[in-house]
1. If Kirkwood radius over Cα pairs in Å is calculated from each of I, II, which structure is the one that comes out at 24.6?
2. Out of I, II, which structure matches 18 when relative contact order in percent (Cα under 8 Å, 6 or more apart) is calculated?
3. Once mean count of other Cβ atoms within 10 Å over residues 12-19 is calculated for every structure in I, II, which label goes with the largest value?
4. 18.2 is what came out when mean count of other Cβ atoms within 10 Å over residues 140-147 was calculated for one structure; which of I, II is it?
5. Where does the value 0.10 come from, among I, II, when FRET efficiency 1/(1 + (r/R0)^6) of positions 68 and 348 (r between Cβ atoms, R0 = 35 Å, to 0.05) is the thing being computed?
6. Could you figure out which one of I, II the value 15.0, 47 for Rg and Dmax of the Cα atoms in Å, for residues 180-227 alone was computed from?
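Any read-out appearing in this document is the output of simple, stated calculations on the displayed coordinates, not a laboratory observation. As the structure is a computational prediction, the values presented were derived from the model and not from experiment. Cβ atoms are built from the backbone, for glycine too; each structure is taken alone.
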Structure I
Amino acid sequence: MLTSHQKYHLKKLITELGSYSARHTEFVTVYVPQGYDLNKIMNHLSQEQGTATNIKSTQTRNNVIDALERMVQRLKLVGKTPPNGLAIFSGNVASREGASDVKVWDIEPPVPIKTRIYRCDKNFQLDILQDMLDVKEIYGLIVLDARDATIAQLKGKVIIPMLKTHSHVPGKMKAGGQSAHRFQQNRDLAVKAHLKKVADYVKDQFLMHEGLKGIIVGGPGSTKYDFVEKGFLTGDVQKKVLAVKDLSYTEEFGLQELVDKSQDVLAEEEIADEKKIMHRFLELLATKPTIVAYGIIEVRKVLELGIAATLLVSEALDEKIIDELEEKAKQYSTEVKIISTDTREGVQLRDIGKVGAILRYEQIT
């Protein structure tokens, strides 16, 4: 799974490349698969330069040949194919017709490239990079008690509610005129019908989902254990259950609480890493404010002094400022975390100035 930092830079490149469009088929895109010989790619591009001499339009011909030449020169500097492969793009991006501004971009993507592509077109071919941004893996979330259930999926850092169901299970106080035993029997039957209905929904929503990594169940009381352990779930679904968590809430609050209490399960996922570092920052802000900084002025200062251990940058911050702060951070080996606004903690960072830092040591005021 991509980190927020990787996503930010990949999105930035895709946005920049997607903003250009040629008048003719003269933008060159090359994807080099992992393990592929870069010399073969350069030989192929040299052959394409020879083919391009046959293009009738002088301007288009020159643009294609220039783009290919710049690409070959860049590949010579790269030397060999990086572990994940290489994506490289080149073309004349001058906005004024007849002008020349041939640029070249290359990136080792965060996900291995499996396909070799050469394309000369009016636009750069970005589908492979764009596909890397799409989160395909999910966790199923189920929050339930004896009367209500909410089913959702956790995709990346985003909780996506899918459906709610409510049953007419009577309360624990029996109605007048009914024997306690008969009342309890009716209530138990209603709870079982409710849990069976939820289990059917879960099977429909998750069983055939190729990207399902697992299911986490939570809720107040003992109903969640009955749901998981007493045969309501089919064997295939039960195998997907990773954890059962005690909660204080149901519905949307319960979903958020379930994610918060499942950090052990989600330990290798980006949402856990983001919540962990933001929790530490907010805790220090409340208990030891002299070892954190927030707001652009204060954070710039601690970066320039070299006392920032970790820089926290909201994805909502202006792109130019993010780039500036990253450059400052590099000078002192400061760790950089791009924080999304998909979590409560990320929203808090956005609301206190969009940038924060955890320091190497306390500031003496």
Structure II
Amino acid sequence: MSGPLFPAQEIGSLAKPRWQLLGQRGEVLDGQAVEEFRLWNERLGFADAASPEVRALLEGRSRELGAGAVRDLGALFALRFFERAGLARVYDGEARRIEMYEYPIRQMRGFRFYGHVRSFDNKYYRKAACVDEVGLEHPYHTEEFDFVKAHAHGIPKLPITGPYTLADWSYNEHYLGRQAGWKGREVRRRAQREFVVEIARRAVRPTLQALIERGCRVIQVDEPAAGTHPDEADLVAEGFNAATEGLDATFSMHVCFSEYASLLPALLEAKRVDQWAWEFANRDSEERDGYEVLKLFREYGDTRQVGLGVVDVHRDEVESSKVVADRIRRAAKILGDPSRIWVNPDCGLRTRRLEVAWQKLGSVVEGARLARADFERAD
């Protein structure tokens, strides 16, 4: 890694501001939304307050403006939010996205949506079944990246849902149906392997290729389903390899809220991963060192970069920069090479209010500065 130690990044989505949610639905902005827009625009300067687009939005003519233009403003807001916070790699906070499963699946062939299923708590998503050979209608997220690339001041990146998660969150009717005989555990595993690899080769890989051709050089592959089936960590790695082999980009793999020890060493077979973007702060306390799991990288001889989670995204309490710096120092000592560390929240900050997210990112950046100063003095 070249440049200063401990560069900062975000590895998930950002909460959409109230003015964006109301505006893209064509609703009139209420006083709270107008004040929110003005407050953040004063802080970030993401929009020209005198432009016809902004005037239409603030004057209650968002329907006239159109949902696409409002989403553009939302993407600019998130870009400037991350840049002003001091992040080295930036994107639009997934301002155009609602979820991470249905949209990519709808860009593919071979799937049929059956309806809503419960994922956790009171959260539901539309689940599809693979009923035929997987194919791709057209590469996706390309227009999203074009906008980010055109407007970013920092290094643009793009997150994309990984092939294992897309397969795991779907019903596997087609590839399982092709297996002869009793559909026991081993047969189901073979069918799932084929399903994961086919999504990777036929849909995710051509999408990645299209993004790279447009200039995308930093791509984050999200595999939140990996931790739910640790015995299939080898399938996660195989799907990643099938999607990325031979492609010219920097790839990270984000796996959130997992017992990472149960995924290793199988997950380490994902050859094109340049960085493991994981959560640690969530499990760090006075009773438990949340960074001890990093010792496994040394045990298995893995020397790749680590996207180090240093603030918890599940609570509003803002960690001090000193706490963040301490976490970075501990991680660097365990890894033995501070240059391998990028710093980030554990996951996306979308569940936190924007002000809390801003303060947490501030702690990430300032904590990195404090830790960096310590290492520079030591040199």
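1. Values: I: 24.6; II: 21.8.
For Kirkwood radius over Cα pairs in Å, the value 24.6 is produced by structure I.
2. Working: I: 14; II: 18.
Structure II accounts for this read-out.
3. On the way: I: 14.8; II: 21.6.
When mean count of other Cβ atoms within 10 Å over residues 12-19 is computed for each of I, II, structure II gives the biggest number.
4. Working: I: 24.4; II: 18.2.
This value belongs to structure II.
5. Details: I: 0.10; II: 0.90.
Matching structure: I.
6. On the way: I: 14.0, 47; II: 15.0, 47.
That value comes from structure II.
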